[in-house]
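Down below are the structures I want you to see.
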Structure 1
């Protein structure tokens, strides 16, 4: 049987939904060439995506990959999201307690305080970039404080993170930014060993230094994962979610009129805007058939979370924003053993962000035509480059 190979171009960054809808209508699993030239199987159907995310035959590490301890990739890649059992459980256990719903809810007063400070800073301004002024600094400040990372360095993290998740960064730029990030983390770890504090980073160091389960490279990689994943999803949920509301004024008015919709609204915005476009790569440990596609041993598999969440076989009229929709089972945070550890934190930050933003500014409007907005050149993250808005009390 001839396998049709779809070549995904730069337009995929700007509107992955249109590409997914076309592919999904043809078959639930497609052979593709990703932007940049890498071949993969792309899973676009909801049923197939959910099954693939929980399939133990799809591993997170390539079968023949040999780690070079001197490589910057080695320093950043040995975290739990790139690990398979039993290493995955060992690594995840170390941070589980920091992200329980009860522990996360204890952060509510501080998240509310940061939100208020940011909104105070926006007051009096008629036009702001909501992403730079609010959607980015809120979650990066929260995760920095939770980890014990100086928030003053957040602009560096933003630059490094943008490079790491970009599909268009040159090898030289990637190497430079990834190396800078690793060196920063190593210096920070050394400082925390000298002066431990009441933060997650000090706790992870203590567990490792007392002969527990974190090796030095795993510690650096864990900090990288928690810092990047700990803000990227929420940044894009807040910014893209606000854009979705602005483009759907009826739903925005509905939420403003009935704040009790907020919890469900966050879930619908997660499904609708899909801050994480794809799950990270998986690799077939053996020949696997998914959705009629015969995947060979070693082949890379990408699960398109944003496509699954807009599959009409799962959600009726999926391209319509409906804040009262039943969204159970959405895959915005993944599924299976790699389900997002920070999901409770992202939900809490989003609820506080949207409720306070809409309460403070009675009228928010886009300051530029919607078609002029640009999306970051990343297949992993679906996020805006900026979001200029006009504010009225």
Structure 2
């Protein structure tokens, strides 16, 4: 993983030390330093499902095709298994780096167990800059908007929710959903050109243009780039440390036979830690951006649907160094003008309890329970109960 993601994981109120998250296999190579890094994780996942309703935009699964509502499987969690290579050097008073990574799954539902679709390629980018004037990033990496929401989610090292509309345990998928769609919109992995300011006594900002071809938008033409940005302030004192951030995004949507519209969204969040206690709060609100994934169910015949949501999360580190956490998240989607879709999701909610124990400096044992509920505008409900046990190893 790149530096930003590793540092975020280290600070994501989980039982993982910063040294473990930053550890990599460092290889000097002439003018370059090569960092080989990543993780392997796997979870035994058990699910029980109540409700068998067709709800457009639901995160909670319904029964399978045979009407069964109990299932088990083994899969990676929200954070996929990861193998990343970063090369860095300094030339002409400029820091230069590249990052390329791949994310293989640990599960496949094919008979041979080797489905090629169970591998993702989330990063391929270069950076250049200096601490005095900032840095530029060009290529594919985690989106700017909503990135802090997912990187501070405690289910990042666990499972959280499952992948709606697929195997009910997520088995055979690259990742589970964590808190995506139940408290925040997925930042996703996007081609981008972004500039990040130098760190100015804790303040930092990033702005960028991103690829506008979000598949869930169903755009006919890519009229302009997507715009995304965020600003944050990090602080550390004797008794309190944390981070506050705000962000936003804007996309221009052109659809066949419907009016054009501009999708906009903003967010605000904070993570604070005092002693063994940690607290994270997050909220977003948008027009025409939909829910779960940017652009999903965002409009009705070109009329924008409003959406909002957020999550709150509390953690406490026990004397055994085990970190326990409780979280609640919700994502709401309103009807548009003239919207008659009674089966449209009204809200997706999630309750999660987790325990994260550092067995070694690099290895964490994880146990989680989540309840995910989806309610439609005509008061239909699906409910999932998901338990998981597993481990995640960073290198």
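Quick check: 54, 54, 39 is what I get for Cα extents along the principal axes in Å, for residues 98-297 alone, calculated from one of 1, 2. Which structure matches?
Checking each candidate, the match is 1.
A value of -1000 was derived for helix-only ellipticity at 222 nm (-39500 (n - 2.57) for each DSSP H run of 4 or more, over all residues; to 500); which structure in 1, 2 was it taken from?
2
Suppose you compute relative contact order in percent (Cα under 8 Å, 6 or more apart) for every structure in 1, 2: which one lands on 18?
That value comes from structure 2.
Rank structures 1, 2 by mean count of other Cβ atoms within 10 Å over residues 42-49 and report only the one at the top, that is, the highest.
Largest calculated value belongs to 1.
Values in this text are rule-based calculations from the coordinates and carry no lab data. Not measured: the values here are computed from a predicted model. Cβ atoms are built from the backbone, for glycine too; each structure is taken alone.
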